[in-house]
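Colleague: Listed after this line are the structures, all set down as structure tokens.
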Structure I
Amino acid sequence: MKRWPLYAAIAYVVLICAGLFALPAPPEVSASGARLVRYLQDHGSGVRLSTWLATWATVPLVLLVAHLRSRLVGIGRDVMLLGAVGLIVPTMVWSWFNVGLALHADHLDPTVARTVADVGAYFGAVLTVSVVLMISPIGLTAWRREGGFPRWFAWATAIFAAEQAVESITVFGHRGFLAPGGAMNFTLGAGLFVVWIVLAGVASSPAP
């Protein structure tokens, strides 16, 4: 099982993708509260299934992150740990907002639903800094050809870190691609995170 980090990465991706296919994309932040309530009423079961899958996806993610951190030395270990905690804990809290809104959707006030969803929408925008803190020490270690990481992983990490830094501007967005909780957060950013996780599994697993 020397390649278990890669298997952990694949397990994470499978669970996350399964959760995404469990329900259609939610209404954007510019949508009305009434439309949001109808979505929750129609897809409450999907929201709960998606949340359950994402919850279990935390297990392989934590195992992979712990493995990556074990290859770091010095302050980089602590920076990565704090970044990972800043990623995982808010993700759990964000899921509370989503599944909590779906619990009693038939009796949900549209204004309350819109307000709670707006708070949760900033999850992706603020999470960017935690991601940068988590991956940067790994990228620097790979650049120095330390920790057993290949140099190409440093370049991949640098590209992802740059995207996350730019993605933080979604804090100022209101609609469309740049809206908080919009496509830049949950299509581009989340997609690159999934790719980076797979690459991390490959880069930290010995060749067969």
Structure II
Amino acid sequence: MRIFRRHPAIKAKLIVGLGNPGKEYEGTRHNVGYMAVDALAKRHHIFVKARRNRARVGEGTIGDERVILAKPLTFVNLSGEAVSGLIRRYRLNLEDVIVICDDVNLPVGRLRIRASGSAGGHKGLKSIILSLGTQDFVRIRIGIGAPDRGMVDYVLSRFTREERPIIKQAVNRAADAVEAILTSGIEQAMNEFNAPPAAPQT
């Protein structure tokens, strides 16, 4: 059963990048969602500094859309606490939510956009699904490659020198994908960004 109702008074998109707070986690595989939100914030001059509902948030516009950029401070596994709190605070509809996260089931740098779906083993997505009571929210997954060691150690590791230009391109493409969803809709964005990316420029 869904725990949220429609509230037509506020029109905004909530764009959430998943990650772990703290300098020790900067640049790790699990934090590519944070990186994508940072890329959007830089492009559109949005300061993601305010603390709201266990997240760092910034409000601004992308094109003609009002947006709320958010980086949960709950650590990845409890992301749902921050996301559900922000939805309540801003009185948003579930179709206004876009979540960006890592995915070990995709090659490094590959994107996959879906309008809904299961957590696919991602504990952050699982937390959000449990908190919202639905799988029906847009998610952009950024591939970080399959683990070559224990899962926890792997997702908390940093990218290799060879992977860094690939993931930099992927983070920028994820930001492009958010912009495309806002301007052209989810179907067109899936058609454009679910294909394999071109090789990064060196």
Structure III
Amino acid sequence: MKKGIFEKKAIIFDMNGVLVLGIELKHGTKIHKSFIKSMANSLKINEDTWMDAVDTIYSKSIEGTVSEKKVVNTIAKNLKISQKKLEKIVIGNYKKLYKENKKLYKYAFNLRKRGHKIAILSDQWVLSKKALVNKKYNGKFDVVVYSCDVGIRKPDPKIYKLCLKKLKVHPENSIFVDNRDWNLVPAKKLGMETILFKSNKQAIKEIEGLLK
């Protein structure tokens, strides 16, 4: 580990499945309505119709290669509904199915008070970002990186490097927390310490272990 100015670690959190939990994770029971099924029900269409409507524009939005206007316009046009109605339904379903992990947010802010740097590194598309990102909380993080804003998504090593550059820390002096094991692979290769999120208790215990 490099010495000197990087004595404190940077803890980097994913959002979906970590700082924001699906209802099934929050309450410990399986959710019967996935986002796709919930959207289909709200729009009174079948799931395949929803998937056809979002098609490749959804992935492009996560990658940040198309504008918000084009994304919303394309999906609304495919579904033959207004852009305003589309946004309302999408955001409403995200808010219904996902809740802020307030305990982990509180812990992250406590880490910052202890002198550590904290960051968010998350794949989002334009409407999930609108629904799930708490702007008030964003301001309490040293760095926030969303794929749709920077034109790169996990597990591309470039997005991890970008986050580290913004934090001004070396990889070996950072901890990355994500709920998908494949997103941890490039982080490990870069030299970052990694934690696979399963629960608040488990993740906090592992972070504290790495901070000692």
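Bear in mind that the values in this text are calculations on the coordinates, not laboratory data. Remember, it's a predicted structure, so these values are computed and weren't measured experimentally. Cβ atoms are built from the backbone, for glycine too; each structure is taken alone.
Colleague: As an exercise: helix-only ellipticity at 222 nm (-39500 (n - 2.57) for each DSSP H run of 4 or more, over all residues; to 500), calculated from one structure in I, II, III, equals -10500. Which structure is it?
Modeller: Derived from the structure labelled II.
Colleague: Tell me which of I, II, III gives 0.05 when you compute FRET efficiency 1/(1 + (r/R0)^6) of positions 80 and 192 (r between Cβ atoms, R0 = 25 Å, to 0.05).
Modeller: III
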